[in-house]
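Listed after this line are the structures, all set down as structure tokens.
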Structure 1
Amino acid sequence: MMTEYGISEKDSIVVYDTSGLLAAPRMWWTFKLFGAKHVRVLEGGFPAWRDDPALQRMLALMIPGTVGLAATQVNVLVNSVLATSAGPGAVSWLNYAFRLKYRTYEI
């Protein structure tokens, strides 16, 4: 049943709750019942995880990459909108150009 949601027996699953109403232990039990082997309960719940200094450092390192990817996506959107008004085949040629550009980065 869990494979329908992309969860296999090999996956690690961490459950937590924010209200303290024992939702996390219930989810732990449910995952175990359905055959998950690596299920853990996050001690302290979501607030403890959110306030962890290691997580704060990791998030700070992710911000530049996220901003860069967002700028790329905006660029693709604007170029696609402009290409739709340039006539038939323009969007296809734009896509081919992007593929060539990123292929050179791989080499």
Structure 2
Amino acid sequence: MKDISLKFTLEKLRQIRRTNPDCIVVACPFCQLQFDLGQVELTDQLDEDEPPFKIPIIYITQLIGMAMGLDPEALGLIKPEHLSGISPFTPLTPILKKCYPSISIPEEVSKHD
């Protein structure tokens, strides 16, 4: 069953990547996990010449907070270094640098542990 789910996630991510998105915005926790962890789990299923997925995944509530100018750390967009094994697994750095140009954002806000 997981193989089927990953196959659908792979197809969705490929379609999304074709649009050159800044991020994927989700409203439900399962969708967040599917797209975030899925990008890591699917690395070995990519075509040989296909680059890995690195599309940031954020919740709609985080996007609203960003639009309001709230601190990215308060929004849970910057993962503390001591936490491992929890999302986000896909780096949020690109979207954070774009939305918060005046704030110093670590080069890689998160990584797969």
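No lab work stands behind these numbers, since they all come straight from the coordinates. Quantities reported herein were computed from a predicted structural model and do not represent experimental measurements. Cβ atoms are built from the backbone, for glycine too; each structure is taken alone.
General remarks:
- Ranking 1, 2 by distance in nm of label points 7 Å out along Cα→Cβ at positions 60 and 84, the structure that comes out highest: 1
- Among 1, 2, structure where Rg and Dmax of the Cα atoms in Å as derived comes to 14.1, 45: 2
- FRET efficiency 1/(1 + (r/R0)^6) of positions 44 and 92 (r between Cβ atoms, R0 = 30 Å, to 0.05) derived as 0.05 - corresponding label from 1, 2: 1
- Read-out distance in nm of label points 7 Å out along Cα→Cβ at positions 36 and 68, computed value 3.3, structure in 1, 2: 1
- If relative contact order in percent (Cα under 8 Å, 6 or more apart) is computed and equals 26, the structure in 1, 2: 2
- Value -12000, calculated as helix-only ellipticity at 222 nm (-39500 (n - 2.57) for each DSSP H run of 4 or more, over all residues; to 500), assigned to which of 1, 2: 2
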